[in-house]
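Throughout, read-outs are computed from the coordinates displayed, never taken from laboratory work. Computed from a prediction, not measured in an experiment: that's the story for all the values here. Cβ atoms are built from the backbone, for glycine too; each structure is taken alone.
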Structure 1
Amino acid sequence: MALEKQYPPEIIETEHLVLKRQSVDMAERLFVVKDRDRAHLTPFIYSMDKTHSVEDVRNRTEMLSRKWDEYANYSYLLFSKNDNNEIIGAVKLRLMNWESYSVHVGYWLVSPYQGRGLMAEAVTTMVKQAFDMGFNRLEIRCRPDNKRSQAVARRCGFTYEGTLRQASYVREQFYDEMVFSRLKSDS
């Protein structure tokens, strides 16, 4: 029997962050944040190749909104409670498989906010949300050269399962993907 599809809250607060469902009215602010940190974000966020204007961000946000409504991707922007409610990153539940009770967790954080434990706080919040929704398996995938993402996965209790060789093809190049998982029974 498949997991019953449901929506998570559109706003979630943690000690240092407010997670808000990504919406079109945030497109201009989001573009400015991503464009300012483009050199840092581009190597690991492939959608940056298609993010050159506010309109690009608006179009992507509209697509993510449709995916939310279709129970396919719950994308949140991260706002810092301590810095004038500035957008500092994103976290999402994506690639939902309601039949096998599994979901992927994705995330990014602008460079000035790294090293403070904020992404671990956001991912831990998504882990709790996913398990509360009934998911059994959560997965994080990242490239072997993305040491910070690996550290977040480990810090949040994910187990390294192995590396998928040449699992993705992006920018005319094959990349390996490290796979980390966390099961509800691991908690």
Structure 2
Amino acid sequence: MAAVEINPSFEFKNFSDKDEVNMPKRFIITGAMGSGKSTVLQLLKSSGLNVIEEPARQILAEQRSIEDEGVPEKNPKYFLQLMLSRSIYQFKQTQDLNEDVIYDRGMPDILAYFDLFNISYPPAQKASKIFRYEPKVFVFPAWQEIYTTDDERKMSFELAQEFGMKVQKIYRDYGYSIINVPCVSPNERAKFILERIV
């Protein structure tokens, strides 16, 4: 299958202005690593939606810039604690908004990361129960044709796929239902999500 491309002329309805003030909804986009989430989230953000970035890469960049130990290869537990703390902060920072929010991964994802490192951490379980998102979660399945590695993403496709399945199980265990996002072009995936959140 050929690599998908973004059509730069593609336009979405602008959602930055709402006709009335509603209680914000908190949508989660999650799934396997390297499954195309970031590209689609950029499209959703460009349409005017409020998109909250995944904390993992933020934490990695910050910790490496100060040469601290909050990175997986030095202290994975500390790294994940930082991720959980950042996720709670992001959740609370958006609680007074009058617009919907889309999160690149949620707190249940951090449970999957703890599991990946074989670490038990009850506070992450408690946080996943307290801080709730919309009951339907958008999941990007593993997609080998577009999977690539980089300086931060070093795991094999098989491990990324396994991680994605673990994420789905955790969300189901916490009472969420799964909406699988089809493996189509980024524009089509973005439209698929928009049709289900507005």
Structure 3
Amino acid sequence: MCRQMSEKKKMQQNIPKLFGQSQGYMIQKKKWEIEFDQISARVLVEFGDVAITDLMQRPEPNQWSIAEILQHLIQLNSSYFPVFQQISEGTFKAPLIGKISFLTRYLGNAILKSVHPDNPKKSLTLPIWKPRESEIKPDILKRFQAHQVELKHWIKKLEPHFGQGLVIHSPASKVIVYTLDQAVEIISLHEKRHLKQALAVLEKVNPS
């Protein structure tokens, strides 16, 4: 009888804790959705009336145009979608290297730091994420908006998996691992970083 009372007491004590964690994950998910909406809106406001020639123009031969920046975001974000789909369908196999928790934290935090909008250091873009010229067309703004809607769709679909410590691998390499939550935060910060870059490009190609 005493043992049953003890187990019941433990369960009761855990209810607020579990509820609080659930609320935390829901708040984080909502934060990401709001951030993606804000980025989408900012892109329309800042670039919606810009001539397509200015969107396509590089400020310097070795610097991306606004259209290339947006295409890069579409490509990078979309490269995560197959992993997201596997998680949603229950077929995802976590990388073995992900069991090394300190490595997962280190890599995730390092990438978060590298993509932060306030980090002035330029990072190398891997070949799979370099803007494909064949995809850079006059409808780039429309495609970016549609892409953001699809990205939010995945955030909603993945809700049950947030806050679980699920480790995934980078679409670029299976030895680069971090949690699902870190992956979405990386995507969000990366979009903010490149929005900042695109605004700087606009000032160069269309000063007004």
A value of -14000 was derived for helix-only ellipticity at 222 nm (-39500 (n - 2.57) for each DSSP H run of 4 or more, over all residues; to 500); which structure in 1, 2, 3 was it taken from? 2
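Where does the value 46, 43, 35 come from, among 1, 2, 3, when Cα extents along the principal axes in Å is the thing being computed?
Numbers: 1: 42, 36, 31; 2: 46, 43, 35; 3: 78, 33, 32.
Value 46, 43, 35 for Cα extents along the principal axes in Å corresponds to 2 out of 1, 2, 3.
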Comparing distance in nm of label points 7 Å out along Cα→Cβ at positions 60 and 108 across 1, 2, 3, which is largest? 3
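Quick check on the output: 14.6 is mean count of other Cβ atoms within 10 Å over residues 36-43, derived from one of 1, 2, 3. Which one produced it?
1
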